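The structures come next, written out as structure tokens.
Any read-out appearing in this document is the output of simple, stated calculations on the displayed coordinates, not a laboratory observation. Bear in mind the structure is a predicted one, so any value in this text is a computation, not a measurement. Cβ atoms are built from the backbone, for glycine too; each structure is taken alone.
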Structure P
Amino acid sequence: MLDYQPAKFFRRQIIRRKFVRHEEPQLAPVIAVLPESLQQRCIAAPGLLAQVIISKYCDHLPLYRQEHIYWDRHQVWLPRQSLARWIHLVSEWLKPIYRQIKEQMMKGPYLQVDETPIRYLDPGNGKTRWGYLWVAYRPGEDVLFEWYPTREAQCLEKLIPRDFKGTIQCDGYSAYDHFAKQRASAGRPVLLAGCWAHARRYFYEALEHAPKEAGWILIQIAHPASASPKNNQFFFPRAVGRMAFSTSLVSISMAGSWR
């Protein structure tokens, strides 16, 4: 039988024993060292801090809901102000890991970048505003998130270091073109690559009006190597990739001739 044991709070008692030498009682006593913690006199143990972080960022439970859950279900009062301070504390300790992830990611020649809107509380105004999570990703590797209150090209200048050299795959938002022009004028050019998912969207919307043409394009996008030999297992991966690329060029050229 599969069962589940609900999580629970418990108090961890730390006993620090004192020792004094019999032959040297005048010396200061020796006290056991405290276990390492993120902050002195912080009541939150690593397990509780991990629970708060995972609940907020993985399970999408805002702090005010966590506050009520801990009180209503466990009778443990943890005000959201304390929870917010703990999250800030953890974020400071995690900064070296974040810097290492970003450094390794930006060394590569290829990035996928996108921005997604997210509402945030604007203190003092009593309402929410729109901010943006800018996401950088390399397939099969880590994902990097940085939050900014706007989606201007200046955010890309902060997200992507000036020594980055390579290709950035993105959508058609004008900030990326502006960013690429700024880098080119500074002698640090980057190459922008389009996104098939965004291009596909418009052909899918056109299915109702031009089913034959739009349907053919959608098939080419879904199977870019469909024109390569059927027995492509006998070809090297690079050769198959080149054939797929050639097929994509033909598809794009034909689509352009329909305008």
Structure Q
Amino acid sequence: MTVVPDHRAKLEWGRRHFESLNDEINSYVASSPYKMAAKYDFLRSEYVAYFEKITPVPQDWSLRIGDCLHNLRSALDALAFALAVKHVGRSLTPQEERRVQFVITDDRDGWPNEARKSLTLLSDDAKQIIESVQPYQTFLQDRVCPPFDGPERVGYHTLSLIRDLSNTDKHRHVIVSLAVAAASAIVVKGEGFPPEGLTLAGSSGPLVEGGEIVCWTFLKRPRFRPQLELEGQLTVEVEAHAPNTDWRFPIVSILASAHRIILENIFPPLEALL
């Protein structure tokens, strides 16, 4: 039976969604969507630089990220469906269609059961190729580490993250937020500082109004509250929250990485079986 696969059309549509969103994100980031100010904290006897105003992320970005995730995930499922039809040589029954899914599992021991549930109608060659790209097959390759060190610092595999974020999006919006990179800094100029100003390392985390960036004290406190000029050196990224964790990931690089893995590593060997 001849099948016209649509997995590449789904992947291409996801890429278009992603590139359009990426252009808007770049414009948003380039606009420096924050205003900083400084104040004296009498309780702490410190000067504090903080975010006085934040331009919020457009609300529809969550929906558009969900569209990108859905297209990436469904492109894999569409390829698995085409492989199943090719192998059995006929149209699938509605019951059989519900049993076909591109498996993504982190558990080597769980692979046989997952394959039985979702890949029974595929050839042994197809199942072998799909198993070869499973997250548990690679230790660090194609993994995205969380933004902190800890016992789980090996992090998510990109395919696992796409699977989990896509599943989350079926039930609620993917949460997006702004974050300041760990390398953030501000240049402070004014009384008590060198003429060229002084660069102070800042904090990282979500951009929220009132959120503290950095604090400092003077060895000799000025007689009057000094007039200070703040110049930001912040790297801003749009991030998505990983399901059931406190991890946040830069969504642009995740989507780009997933698209590359699917297009270069997964499609070619499986398409050779069609």
Q) For FRET efficiency 1/(1 + (r/R0)^6) of positions 87 and 127 (r between Cβ atoms, R0 = 25 Å, to 0.05), which of the structures P, Q scores highest? A) Q
(Q) Given a value of -14000 for helix-only ellipticity at 222 nm (-39500 (n - 2.57) for each DSSP H run of 4 or more, over all residues; to 500), calculated from one of P, Q, which structure does it belong to? (A) P
Q) Among the shown structures P, Q, from which was the value 1.22 of Rg/Rh (Cα atoms, Kirkwood Rh), for residues 39-166 alone calculated? A) Q
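Where does the value 7.9 come from, among P, Q, when mean count of other Cβ atoms within 10 Å over residues 23-30 is the thing being computed?
Structure of origin is P.
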Q: Taking 29, 43, 21, 6 as the value of P(r) over Cα pairs in 10 Å bins from 0, in percent, for residues 63-102 alone derived from one of the structures shown (P, Q), identify that structure.
A: Q
Q: Output the label of whichever structure in P, Q has the greatest value of relative contact order in percent (Cα under 8 Å, 6 or more apart).
A: Q
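Among the shown structures P, Q, from which was the value 0.60 of FRET efficiency 1/(1 + (r/R0)^6) of positions 31 and 159 (r between Cβ atoms, R0 = 35 Å, to 0.05) calculated? List each step's numbers first, then the result.
Values: P: 0.15; Q: 0.60.
The read-out comes from structure Q.
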